[in-house]
Structure P
Amino acid sequence: MDFIDIARVGELEDDERIFFDYMGIPVVLIQISGEYYALQDCCTHDDGPLGDGEIEDHQIICPRHGARFDVRSGKALTLPAVKEVLAFPVKLVGDVIQVGFPDPE
């Protein structure tokens, strides 16, 4: 697992997001009640952007068609999505927020 620095604690307010790209994968980092979650910024229903969706109870709601995903696991919770989005591990090293990605093969 390769962890990369994304931001510092305090840079994100509750429900704020940072969007970035890692090796061609669009990713959104979200802060919810002091916890950080990183998901692929692409709805599995139609490949549209997911990261701008509303947050409710650790669920992100796709702004295009309303599919819901659990930000902790990436699991698809409602139709029209049936496939999970990629969820990436997040850790704090001091005051640096890092997101982990599988080692390239």
Structure Q
Amino acid sequence: MPKYLVEAEYTVSGLEGVRAKGAQARVDALRSLCESLGGSLESFHFAFGDTDVYVIADLPDDETAAAVGITVGSSGAASTRTTKLLTAEQVDVALAKTVPYRPPGS
């Protein structure tokens, strides 16, 4: 199953929601969300800095990952960036492919 890294920044209303229900409630909500879509939550970490949350989740496909990002973003509680993660095996397959690329000017 594809794996995704989601980075999230809470809005003021999102932070108020975390504060009202607690951090574990957010973890539980996201675990439930992933499982309801046929995936799983691997990890959920709160952080200092520009990014408030780092999540690694297994989701069935890119369309499901996009739907999660669109839904969370449109809620107004957080903005997200989603990165598809690759295994070493997937990168090895990519490295074995021949790509007929010519750099500019050559």
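None of the figures in this text is laboratory data; all of them are computed from the coordinates on show. This one's a predicted model, so the numbers in the text were calculated from it and none came from an experiment. Cβ atoms are built from the backbone, for glycine too; each structure is taken alone.
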Among P, Q, which structure scores highest (criterion: relative contact order in percent (Cα under 8 Å, 6 or more apart)): Q
- line: Candidates P, Q; helix-only ellipticity at 222 nm (-39500 (n - 2.57) for each DSSP H run of 4 or more, over all residues; to 500) computed = -13500; producing structure is Q
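Suppose you compute Cα extents along the principal axes in Å for every structure in P, Q: which one lands on 58, 33, 23?
On the way: P: 39, 35, 17; Q: 58, 33, 23.
Working through the options, I get structure Q.
Thinking only about mean count of other Cβ atoms within 10 Å over residues 1-8, which of P, Q has the largest value? Don't skip to the end; give the middle numbers.
Numbers: P: 13.4; Q: 18.4.
Going through P, Q one by one, mean count of other Cβ atoms within 10 Å over residues 1-8 is largest in Q.
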